[in-house]
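Okay, got some structures for you below.
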Structure 1
Amino acid sequence: MALAYCNYEDLPTGMENLHLEYFEEAVNYLLNHPQVKGPGVGLLGTSKGGELCLSMASFLKGITAAVIINGSVANTLGNLHYKGETLPPLGFNPKRIKVTKDGFADILEVLNSPLEGPNQKSLIPLERAESAFLFLVGQDDHNWKSEFFANETSKRLQAHGKEKPQIICYPGAGHYIEPPYFPMCPASLHTVVGGPVIWGGEPRAHATAQMDAWQQLQAFFHKHLGREKRTISAKL
């Protein structure tokens, strides 16, 4: 199931306030579906979607495995609500935006550190999670510091007695690690920034990362969701 969460039909146009009860409804729908083996479901998300998967695994029941592709360890862009609790968005400073020689924005340094001062209130409460995690990281991600976020997530999980998550880093890969043979997206319009931004990545390295990530995430889900170990090969 691909779940839209904003700017679609009757959903909010922005991400100023997201409610996890909406995502919980989708999880419960799958858990009660006759073709879902259970006892839990898997999550897969990229960027803000990966961050939301991390929040879902931390707040909601029934999550067995989650693959986070270049996600954040803290809540971003708007408030996240669930049953009376609210995670505020991580602070940022637009003055830290750099502009490339081609006129694109580089937003890598814009977000504040989630480990400092009031920004810690935005940290996702990973200690509540019962899920297994796989983090796929593009080391040339220019949206935000995905490798730092993945490593910090690992530290926080282990500090609370949780299993060490699997982290796979891809040198030269950018932000949007998609299925194999999807063309690399080096830059595009960022609706929050209001202009074009660079996403990072070198074409050959990024393509290689997409090939491997496709196999890795399937193997991870097969292991933790108990399905037969048959991977779908990438084909043009």
Structure 2
Amino acid sequence: MRGQGIDPYPHRYHRSHTNKEAIALFKRGDDSPVSLAGRIVACRAMGKATFIDLRDSSGKIQTYFRSDLLGDKHELLKQCDVGDIIGVSGKVFRTHSGEITLKVADFTLLSKSLRPLPEKWHGLTDVEKRYRQRYLDLISNEDIGWIFMVRSRAISAVRRFLDGRGFIEVETPVLHHVAGGALARPFTTHHHALDQDLYLRIATELYLKRLIIGGLDRVYEIGRIFRNEGISTKHN
């Protein structure tokens, strides 16, 4: 591609809407041109027409390419594969089958995928690989992204609840001289500058109580706890 003067990893691209926003805009009766960006998750070539399913963090949208509209860029489209990230611009319309689709007037390759994605029908099923390569899990299994979103919103809701009642969010030390606050086996590390052993915290309780003693009546911390014990997906 670089030999053809095409940068497979351009530094800048302007996206006007997410896929979800573009669909909502069309449903409101606004047919203004939009610029979208996302990963190719499916491609169906039908003569001079090509349908590509494009997915971003908000969802998926079908895009419609015609060789007579793309001109020279139609050759670039032939080099695009499932997994590539592209930017597209054009107007949204509804196909005869009723699916909301973007009619592409122009497109840009934003990131070339060097390796193929897992087989589409079964996705990524190896549990160990899913945990070790979470980025691949997110690409292959759409539902996983929803879990990340729900977790983030739940934490934000807890923060809003406590902040609205006068609590102050604080950060307490992660390295402790004594593993206290709970009955659990700690992770041990050595601080070379101080030449002493320290422990990753197994609880935040003791330092939070010290802040209360110091006059901060309402405090909370949403922080990680490290316990050198059994492994379970039920503990986050």
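Each reported figure results from applying straightforward, stated rules to the coordinates on display, with no laboratory input. As the structure is a computational prediction, the values presented were derived from the model and not from experiment. Cβ atoms are built from the backbone, for glycine too; each structure is taken alone.
Comparing mean count of other Cβ atoms within 10 Å over residues 34-41 across 1, 2, which structure shows the greatest value? Don't jump to the answer; show the numbers that get you there.
Numbers: 1: 12.8; 2: 20.9.
Max of mean count of other Cβ atoms within 10 Å over residues 34-41: 2.
One of 1, 2 was used to compute mean count of other Cβ atoms within 10 Å over residues 50-57, and the answer was 25.0. Which one was it? If you can, show how the numbers build up before the last one.
On the way: 1: 25.0; 2: 18.8.
Attributed to the structure labelled 1.
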Out of 1, 2, which structure matches 1.00 when FRET efficiency 1/(1 + (r/R0)^6) of positions 26 and 98 (r between Cβ atoms, R0 = 35 Å, to 0.05) is calculated?
2
One of 1, 2 was used to calculate FRET efficiency 1/(1 + (r/R0)^6) of positions 74 and 114 (r between Cβ atoms, R0 = 25 Å, to 0.05), yielding 1.00; that structure is 1
If you rank structures 1, 2 by relative contact order in percent (Cα under 8 Å, 6 or more apart), which sits at the top with the largest value?
1
For FRET efficiency 1/(1 + (r/R0)^6) of positions 106 and 178 (r between Cβ atoms, R0 = 41 Å, to 0.05), structure among 1, 2 ranking highest is 1
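In terms of mean count of other Cβ atoms within 10 Å over residues 138-145, which of structures 1, 2 is highest? The partial results should precede the final answer.
Numbers: 1: 22.1; 2: 15.8.
That would be structure 1.
Match the computed value 73, 40, 34 of Cα extents along the principal axes in Å to one of the structures 1, 2, and report its label.
Numbers: 1: 53, 46, 41; 2: 73, 40, 34.
Answer for the origin of the read-out: 2.
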Structure (1, 2) behind the derived value 1.00 of FRET efficiency 1/(1 + (r/R0)^6) of positions 82 and 162 (r between Cβ atoms, R0 = 41 Å, to 0.05)
1
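Figure out for me which of the structures 1, 2 the number 3.3 belongs to, where distance in nm of label points 7 Å out along Cα→Cβ at positions 42 and 186 was derived from the coordinates.
Values: 1: 3.3; 2: 5.3.
Derived from the structure labelled 1.
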